[in-house]
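Dropping the structures in below, format is structure tokens.
Values quoted throughout were computed directly from the atomic coordinates according to the rules given, and no laboratory measurement underlies them. Just so you know, these numbers come straight off a predicted model, no measurement behind them. Cβ atoms are built from the backbone, for glycine too; each structure is taken alone.
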Structure 1
Amino acid sequence: MPTNNTLTTHLIQDLTHLMSTKYTLHTPTIRQITETELQKNSPPAVRLRRLLSTPQPPALEKLRKTSAYKQFYKLVSKKVYTRARTYHRPRSTGATTPLSTLEAHTSTAERQPNLTQFFQPLRDLLKPAQYIVDIGSGIFPLQFDYSSTPNLQTYLAIERNTRSMEILKQNADRLPRQVSTIHSDIGDIDWDEVLTKYTGNRNFDIAFILKTVAVIMRQRQSTTLSRLLATPANTLVLSGNKRSLTKGRSIIAREKRTLLEFIQKSGRNILQQYETGDEIVYVVS
């Protein structure tokens, strides 16, 4: 069905702008989603195209007030929100470089510009560490500063996301030999077995639990939370997001409340706290 090309272009630009002020996705991605949805045969898209194809379609200002526009806006908003929440961004069809691999993972990409800020306050803690566990690791092992851990014997990454595990395996040549992985939900972990296999029955020196606590606390899954609280590590490095993954608004107050609640439940004490460009960090023991 033919449409008014000029009005359609303005409509796409308008929707893209509105979505880009609401969500954290890049503008070209939002535009692509909008264009794709407008070509589909969903009822909202069909209704809007029919309206655009009339001999005298309404001007954009009036179009925004129609039910066809509002329903299509709701549809695109849902699609953009879903994409913004996607843990892994779509795979690139081009060559994979170390940087593009890191940028393919949302949480890792957010941290990448702030790595110095993240690691600098931890250097004295990391230097003597021999055994490190990374819970909900994502692909953080590819980002970790191994030069700061000269005594490292084991770095164990525990992650339930299949795609994260695939990326770590595909990039095994970029990781030191001390790195091991477990593909599992934390709720299914048997800490006694893990300690026996990876540390010779001694506690981990450090456990990284980055941008994970708030998710588990919100889910209120008792088994998973119990396993996390029982993490056998002398020191925990906990972090939370400063901004919402999907809408980009500040969530510092909410994340701090959740982290402090977790710390209280764990019975540990705060040794250090700091912020980077994208994270709030607590070091507890």
Structure 2
Amino acid sequence: MVERDIIVINKEKCNGCGNCIPGCPEGALQVIDGKAVLISDLFCDGLGACVGHCPTGAMKVEKREASPYDEKKTMENIVKHGENTTKAHLMHLKDHGEEELLAQAIEYLEENDMNVPDLEEGKMPCGCPGSAMREFGNDEEEEKEEGGKRNSTLRQWPVQLHLVPPNAPFFNKKDVVLSADCAAYALADFHKDHLKGKGVAIACPKLDDGQDTYLEKLKEMFTNANSITVMTMEVPCCNSLLTLAEKAKEEAKVKTPLKSIVVSVEGKVLSEEWV
């Protein structure tokens, strides 16, 4: 047994809808007796792609004692379900930046004389397309499009902290905004004044589960980023997002600049300072 990130399911909250199943191409989840069940620690990679598909908040990632994840054993299970499922799993690893596990999966296919799917061809027929990593646009585009409407300055997907790969290229050597969910709604010019040219991750320090997962992701983001700006609302519970970022920076043992921006509920910037 080792301590690692792994899915935990609250059976009281689970309604058995099965929305999480397509988000787990590894086959670690099944609906049994009307509830989602993690059938084997060996198959759960702990990346949490299934979490965002749960409508009741019954799933979270936490660090606990579990059997080590076994990519080769997982592949034995996956290939039984056909090439589409195999491709979904490989894309899942690629989208989350798990290059070492991806190499092991491809090695398994080659060792068993199986076809290695083209990971650049088309969209996935299954898996977790909603959390597939994407970069788009560029900062040289005109700020306004025809008709006077302002263009979005978002240059990546996903944006939710549980879903973003912490080693994604849009974080590497970039200025990053870590924003409380409400801040972007409160600030009229969030895109123009705070997001343009930057990577972004959003989170709710009060309502989101998996704070330990957030901490581990932020530690890696601090290692990769040029700077991180934490944007929170003035309400007391929101300050814990800055506290989490400060702890991540301390544990990462890096000197990456950290800025705090506090926003009022009326949508005004109350303070902006390096911490």
Structure 3
Amino acid sequence: MLDISSIITSTRNPRIVQIRSLRMRKRRDQHQLAYVEGLKATVEAINSDAPIHELIVCPELLTSPAILERVQASSYSALVVSERVFRSLSKRDGPQGLAAVVEQSWTTLDKLEIGQHNLWIALDSIADAGNIGTILRSCEATAVAAIIFVGDTADPYDPVAIRASTGTIFSQRLVRTEWSDVIAWAASSGIKTFGTSGGAEQDYRQAKYAAQNLIVMGAERSGLTDKQLSDCNQLLSIPMLGQIDSLNVASAATLVLYEFSNDRSAWFS
């Protein structure tokens, strides 16, 4: 049961100050923790057995009896806070009274298993956390084996990214590394790399996929570097029929992921 008698009412409580500091990437990186907020994302963390340090519960805002019972039935420790304290942690217009502090989960390229018909994606220098979260959600929908973050890419554990991922981040395998390591790993593992570029002649719908495929997406404005484009086995483009010359990177990633996923489905039918 939640101990309402020990409710935290001060926004200056040391633990609350520590949690609030997780808004900053340098603090998240330093402590390898993340702040997760919202019913869907937090419950997904619980259901996925994510390494939750503690739950943060505001009974005044948490109006769902079923969710409250789920929290009470869990084995996690919980901080019970007042509405004022919870709102001081929240970046949402309508906070829902449930959040968590979760340990970040990363793996390395050498620990990724190369199975049959895997699909991977590498993201380099994508700056918008919302785009990262949307791509994570699409990766879950298309059974991507791992998401590889290259260079100065936005943090997937940014609260904005976690929210956009609808909690699917907790079922993903995440790697953070450099491009030279990615391309060496792909070559040694027999993985075919597909770079995306508006200047590529190959339509993404006509690509010839291999058993193991890696999609590479670049920064929103500049895309992949010349070196990355030359390192890829094949370059793909998405035809633009209107007046624009490119799609949002999350939309482009979703299109390409589903095209690869559709091609893979033939092997499992």
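Just a few scattered comments:
- Highest-scoring label, criterion being FRET efficiency 1/(1 + (r/R0)^6) of positions 57 and 161 (r between Cβ atoms, R0 = 25 Å, to 0.05), among 1, 2, 3: 2
- If helix-only ellipticity at 222 nm (-39500 (n - 2.57) for each DSSP H run of 4 or more, over all residues; to 500) is computed and equals -13500, the structure in 1, 2, 3: 1
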